[in-house]
Structures are given as C-alpha cells and as structure tokens.
Structure P
Amino acid sequence: MSSGEKILSSIRADSERNIMEIKEKSKADCDKIISKGQAAAYEIRQKAELKKAEQTARLTKSGKSRIDLEKRNIILKAKRTEIDKAVDAVLDYMKNLPEKEYFGLIYKLAATLGKKSGVVFLCKKDLSRVPRDFEAKLAECGITATLSSSPDNSIDSGFILKNGDIEDNMCFGSVIAEKREAVEDLINRELFKD
C-alpha cells in the first residue's frame, strides 16, 4: 500500500469512526428527545384525563341538577293539573246539587254577608226553579232583598246582591276563586298525602 493509500485509509477510518460517534450521539440525543417527549405527552395526557374527569363530574352534577329541576317542574305541573281538575269538579258538583241542597248552599253564602239589603239576581236556570219562600229564607240569613225577575247572564250559579253601586258576587265560581288558595291547600293535602 502506498503512502497515499495509507493516508486515504486512515482518513476513511477516522471518518467512519467520526460518523459512528455522530450516529451514536445522534441516537442518544434522539432517545433523550423521544423520552422527554413521551414524558411530556404522558404528563399532558394525565392533565387532560384529570381535566376531563373534572368536567365530566361538573357536567354530570349540572345535568343531575337540571334533571332534578325538570322532574320537580313536571311533578308540580301534574299536581297543578290535578288540583285544577279537582277545583273544577267541586264547582261542577256545587252547580249540580239537587234543588234543595243547591238553594241551601245559596242561603249559607247569603248568611256570610251579614245584614245587607238590595236586589238578588240569579241565573236563568235558577230563576226558573227558585223556591217560593226564597226571599223569606234570605231574610232569615240577614238579607233583606227582593228577587229580580230578570236573570243575570254574567253568572251561571249562586247569586249577586246589588244595592246601588255596591255588588256582592256570590256566584259559586267567584266564591271558589276568592277562596282558591284555601281550597287548593285542602285538595293538595287530600290528593297528595305523603
């Protein structure tokens, strides 16, 4: 081997050794970078999983609260519907009492007015079936009144007592509307006992 070949062989050997060292160093550097990247990715994934779990818990809690509120609203709406049906049934029952009981209820309502006087108005149906002693029974209740021969088309049950501009509306629907809160409490207790 000539001296030129020896020099080239030595340069080639040095170059291969340098290339090998560079490859090993590059591989070590790549391994470190990959390792750091994997550690960083693992940490990011852990944080993301924790954040996801927290958000899931928060959304679950929020969803449960929303569901509970919706459930409560549905129950309240159903109760309100049943109470309305019961109030309507009570009113219907009162309007359709047999004649004697019906007018007995009118006398009880008249007695709640105290000592008053005026003109009593009934609906057309009641005017056609009014008892003969109606005014006398009203007097026993404290009402000094005459019965109007004209029906009051604004009512369908009960009566209205008018004295000038003063009017006492004792229509069954008005009486129930006035006492609705107490009636609802009673119905609520009866319908929805715990």
Structure Q
Amino acid sequence: MITRHTTKELLAESLKELAKFKPVDKITVKELTKNCGLTAPTFYNHFRDKYDLMAWIYNRRVEASMENFGRGDSFEDVVCKWMEIILEDENFYVNLLKNAVGQNSFRYTTNDHAINLLAEWIKTHHHLRELSPEIFFCIRFFMRAVSEFVSDWALDKWDCPPRDMAKFFVAAMPEPLKPLLLHI
C-alpha cells in the first residue's frame, strides 16, 4: 500500500536524508526543499526555520509515546521510549545534538516541549487548574537534568540500555513529583 506523506513528513524525510551527509547546521532551507521538490515558501508555511522542523520530528514521536502514560505505561516506560526514539535513528539525533546548538538548540527546544507535555499531563490527570510554582520548578529542574544526561548518553555512547537509564531517572526524581508521576 502506498502511503501519502504530508508536507511536514516530506520535509522531515528530506532533512533526515541530507543529515546523513552533512551537519544539520550546514543544511539550508533551499537545499532541504529542493531535495524533496518543494519550495521555500511552502517550507515557511509549516515551520519557522529548520530548527523548528528538527524539534517537530522528535516532538511528535514524544507526544505519541505519552499516549498510554498512566493507562498501562509508567513514567519509566515513557522515558525509556524517549531514549529508544534516539536509538532508532542514532546518527540523525547525534547530528542534531552536536550541530543544532545555541539559540535554537535542539536539546532545549525538545526539552521545553517535554516540560510542557508533563505539566499538562499532571494538570489533566490530577484535575488541577494550574501547577504550584514548586511543582513547575521541579518539573523544569528534573527534565533539564534528564535532557542533559540523555544528551551525554547519546553523544558519548554510554553502554547503558534505555531501561536502566530510565530507572536511574525515576530514582533521581524530586520528591514532590513522585506522587504526581509515579503513583498513578
């Protein structure tokens, strides 16, 4: 069966293909669109810049990995899935971690998205209108640490399976988050 790709998916495939041969910070929107037969205006109808596209590629997978969180999947399972996404296309994600840095850092953009997803998940599943400043601080603090360790794990090729890393993250979770993320 032939699958029709959305414009966003075509652009994502184009970026992944080009990233096999050069650092992502050296890929231009012009190259990216030419590679998949689209135009720059079409690109900008969907993304602010190539860094927005990079984050979209990972973030949509992260969102999908959270679908069963609290309904069979534990927080450990979710974090394990996040790391497995990286392993599935390791060369691409290492390229992003190494070369999409600075103001549009892949790491911070995707981490901010994960922070917001977790904050919304907590509010929804615990019937809260808003999070206390302490809880929001704990989410940001914890997820920044998780992001840094996952980046180190991927870039330095640590010999530690995602499940083991996820267990370490659960053990290091700040106490105020445990009743919100672990006891569901």
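Below are the figures for this structure:
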| read-out | value |
| --- | --- |
| Label whose coordinates, when FRET efficiency 1/(1 + (r/R0)^6) of positions 7 and 127 (r between Cβ atoms, R0 = 30 Å, to 0.05) is calculated, return 0.20 (choices P, Q) | Q |
| For 17 (relative contact order in percent (Cα under 8 Å, 6 or more apart), calculated) the corresponding structure among P, Q | P |
| Structure with the greatest value (metric mean count of other Cβ atoms within 10 Å over residues 79-86, set P, Q) | Q |
| Comparison of P, Q by distance in nm of label points 7 Å out along Cα→Cβ at positions 71 and 167 - largest value held by | P |
| helix-only ellipticity at 222 nm (-39500 (n - 2.57) for each DSSP H run of 4 or more, over all residues; to 500) from the coordinates reads -24500; which among P, Q | P |
| Which of P, Q leads on mean count of other Cβ atoms within 10 Å over residues 111-118, largest value | Q |
| Answer label among P, Q for the case where Cα extents along the principal axes in Å, for residues 15-86 alone, calculated from the coordinates, equals 102, 13, 5 | P |
| Answer label among P, Q for the case where Cα extents along the principal axes in Å, calculated from the coordinates, equals 153, 36, 26 | P |
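Only the coordinates and a few stated rules stand behind these numbers; no lab work does. These figures come from a predicted structure and were not determined experimentally. Cβ atoms are built from the backbone, for glycine too; each structure is taken alone.
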